[in-house]
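Structures are listed in the sections that come next.
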Structure P
Amino acid sequence: MAKDTENSGLRDYRLRCGRIVTGTEDQTDQVITVRGERIVGVENPRAADDVATIELEDLTALPGFVDVHVHGGGGFNLHTTDSEEIRAYARWAPSSGTTAFLIGTVGVPGDMPRDHLRAATEAVDQPGSGAEALGIHLEGPYINVLRRGAHDPSWLRLPAEAETEQLLELARGHLKLITIAPELPGAATMIRRLVAAGVTVSIGHTDATYEQARDAISLGITHATHCCNAMRPFHHREPGALGAIVEAAGLRGEIIGDGVHVHPAVMRTLIGALGPDRTVVVTDALSAAGLPNASFTFGGQTARVIDGVARLADGTITGSVLTMAQGLRNLVRMTDVPLLHAARMLATNPAQSAGMADRKGQLAVGYDADLLLFDKDLKLQATICRGQLAYVTDASRKRFSALGTP
């Protein structure tokens, strides 16, 4: 049996789970076969002598969750000039249900976030253990001051053609997602260039009218940043950006799944409008995620968690303290979606927006062995990242001992 040199655990093994939600199917009594970093089988084969089988008949396997909109957690910031802080977040993230993520970067006063982008590219190019940093999500600085949310006005900039080229150069091919307010002067040119470069462009922090949003979407926008939040409200005589987002068949829309940013009734409405194949559940989490009643900073601004909600000193909600694992429970409890649809919203769809749908977001042959194991109450028991055990609860540690120490 092959052994992993890093954590002294098996590198080739099978997981026999009572239920497997692959992202496309909901199956029972199946076996996931892992060799190295990849899944090589999701079936019900005969036992093989050369591969150990771990019996997990009381657990449900889901594809690892992909968070495309997150700014930190566990006390670690992703908007940082220190690439090691990003790696520290990656080591913590599996405990929250995240197996892959985009590094959430925002603006800085009076300039582009050059040093933050350099740190992010270093973290992607020189990864550590845990969740995989797939690239960068730049939320701003090209957003509308009228819908800036918790973004400081000094961070904001107008789109410029020359700056677009600088941005692509700084990101060194790792810019996967960018949030832009398309009504800003110069935005159309920036959108066209970024789409041509293979970047997923997202409409967000926008005061665009319905017509402006529809015109911008025609330029190649395929994503929407935290629907309802920091955008012109939907009105029956002025649908705004949200009306255009719902109508755009090829566009995926984010929902912050904490039940605070978007009321559960509105969550149900949005999921009904977008459907399970276009909804992307995100955390928009800050460094205080996983740390109850913590004080912290976001982009130099002091914030505090009060009754489970992150707020700036003036009371403005700033990001969240949500984890992806809690997002799953919220989805099932607040919107009554089936587990298969929830897996699509937390794994399959965000992997598409990150440009990683060929190896992330599903439990399928050839995909990375990123798995989450939940008990009947949807409490996370173990996380596997690229074939290695990255997190396990004390209660389940013994049964996963063959996979080594996370």
Structure Q
Amino acid sequence: MIRVFVNGLAASAGAGLTYLHNVVPHLSATPGLHTTLAVQPTLRSDFERLGNVDLVCPPAISGSARRFIFEQTKLPQLIRDSRANILISAGNFALRKSPVPQILLSGNSLYTSADFFRDLLSRREYLMLAGNFVKGLFARRSVHWADLTVAPSQAFADELRRWTGREVGVVHHGFDHATFFADQAPLADDIQRKLSEAEGCLRLLFVSHYNYYRNFEMLLQALPLIQNLIPRKKVKLFLTCKLERGANPGTYDGEDAGRLVRDLGIQDNVVQLGAVPYASLHHLYRACDLYVTAAYAETFAHPLVEAMASGLPVVASDLAVHKEVCGESAHYFPRFSPESLAKAVARISASPDLAAELSTAGKERSSNFSWAQHVACVLRLADQGCKNNATSFFAKSFPNRLGSAPNA
């Protein structure tokens, strides 16, 4: 039996939670595998009913620095106590001296993004800039500390390779169609009401809590341009967040974005839904006409796969990651050009045939991503790491992709 220790202490929102909620049930259902999962105490109820999974929930650790210190000083003994054969570090930072072979799952492009650096400078977010620099130092060292580093896309693996000088493997993140569309409970009444009020409008959707790297401000700047190009139909942008201070995870301040909505006079075009439960998201996707993202930094972008699976045409910024995930199933635009975004949206809105073509292609594309396949590939690496000398085996694995990927 393989005994795997998964360090998920960094998961609190967004992609980290999405990853654990999709991967841990697959680990639980894998014969011959026992999993020990370390998570924050607030997540205990999410995983405590799963078979073959032991939970380690240390007292709540606030802040990245305290969590990092806890991991480096206390986690090794917890790993030994679990009798694990392999460690999967799922939060971008590795243990410096892991007691067992270690697979690092690296998925934060902010440490390598020049656009994020410039954005923070322009916002005078000097404290956040310093914090990102320090975290980046440890993230870079983590790639050297781990026996194997795995990225969720080839584009990000290439970026990590340039940044660290180390080889990095690729295992695409997945998508579980049956799970994503399983919940048939309707959307909350207030959300359903807002969607009904937009009947007959062009309903655009962007799924994300507010942060800087998803480029909300550029997306907002494009809205009046879209409306000018489509004068006969009201344009509505649905957001799964609130553009307010303190209304979003982390330290990102949405107040300036909220002020921009007022300055542009687009209050009637922007619908701030707030957080939508993950199980209900498929209803929201299917209630909209087009998915848009102007993000300037990503490592995988789960909502793109969710949107494609839901049949939404996609308009995305020209990131290599977006092109890798969507291929020819999306239209791309320069990530800092609201004019180009507006023209792409208007073009698809004006052509039902093009929208249908993108919808069909997107559904087919989304079928290439599988959480079961992702877990199987990671476990195959873990199994080899247990049976062989970890360093020599992982070094041999690097030259080729470690997970299958759709054609870009």
Structure R
Amino acid sequence: MTAIPLAPPVPHSPTTAPNALLATYRRAPMELVRGEGCELFDADGHSYLDFASGIAVNALGYDDPGIRAAMVAAMDTGLIHVSNLYRTAPGAQLARALVERSFAASVFFCNSGAEANEGAFKFARRWARVLGGPAKHEIIALRGGFHGRLFASLAATDRPAYRAPFRPLAGGVSIGERSLAELDTLLDAETVAAVIVEPVQGESGVRVLEADFLRGLREMTSARGIALIFDEVQCGLGRTGHLFAYERPGVVPDLLTLAKPLAGGLPMGAVLLAEHIASSIQPGDHGTTFGGGPFVSSVALHVLERLSDPDLLARVRDDGSWFGGELNRMARSGARVRAVRGLGFMWGIDVVASASEVVSRALTAGLLVCTAGEHTVRLLPPLVATRDDLQRGLSMLADALE
């Protein structure tokens, strides 16, 4: 085998070195230096109304006094990290708070949504092996789903461009259509361990899955001994106007994954497990160095309490409904919008132009939005945005669409 020659490293002086960050993102040109409420400010003093929320992370906006106080209180203990070899109170308190608010019996903490989904796959397979042996291991995802970019989560993500450079992906993971008839054929009780679903598919254009479809899928998986995983990394924790997105259709999964807003911008993910799944997990089956550490858990407990507020959730439902109505009115007025989808503070609009062009024009106008496909602009305002904030964003968006 012929060795591939490697170019020698080229030394750089501090003043001539190129950007040291690996170029996995096409970043916007400005440098953000400060945030307040629903606005961000760059190094040149320009302000931006944020309707991206750090991709659904900053639910409570920027420079929030409560988050700041929670961080200071957590620092006062002197404990940022001790590892999961030892007990600390904040992680246990956060787990109890999540259990009390959900269907779950146990919670596993990690650092991101992709890690949460990878963990959920392992937990589902561990449970399924006890139930049906080694043959019962397959994971089925749905067309249009996005579950992360690690190897198993990438295999469950319906993005050919993301997948192609990294084949072969993890085995035993495949993608099925959003059709109960087709899933009826695909979901073999002898071989399938779990199905993973986003109740609202964010990256594929903000597609709200029908309640009847989710109920039918729940009935099918329950009857066949297949775990149902809800990926609420983007749509959970208040974004739909419910603390958990599964509450809207009234469909309870076996596992639920969370991340993005959970710790107010600090890296944190979680897997919520029903009792029958949790009881199959043994010490050593999974692990994490940083997951559920005392500092991040203390902040997440504060965030969870805020996002559980019934008044906040009701306002997200009400203002979200109004916001959707305004977007539909914009579409009917001929503002170069072909379709509108979403609920709560999570909306996608299909535009005539390239979505990236609209995002660029919105940036110039002082509005931050993001894409969800080639022709879909995604709108994810902070959950603390007022109706005045929403109206201001709609005006900027209308200018960007013209």
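Below are the figures for this structure:
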item	result
Given 18.1 for Kirkwood radius over Cα pairs in Å, for residues 139-338 alone, calculated: source structure among P, Q, R	Q
Parent structure of the calculated result -6000, given that helix-only ellipticity at 222 nm (-39500 (n - 2.57) for each DSSP H run of 4 or more, over all residues; to 500) is the read-out and P, Q, R the choices	P
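Values quoted throughout were computed directly from the atomic coordinates according to the rules given, and no laboratory measurement underlies them. Since this is a predicted model, take the numbers as computed values, not measurements.
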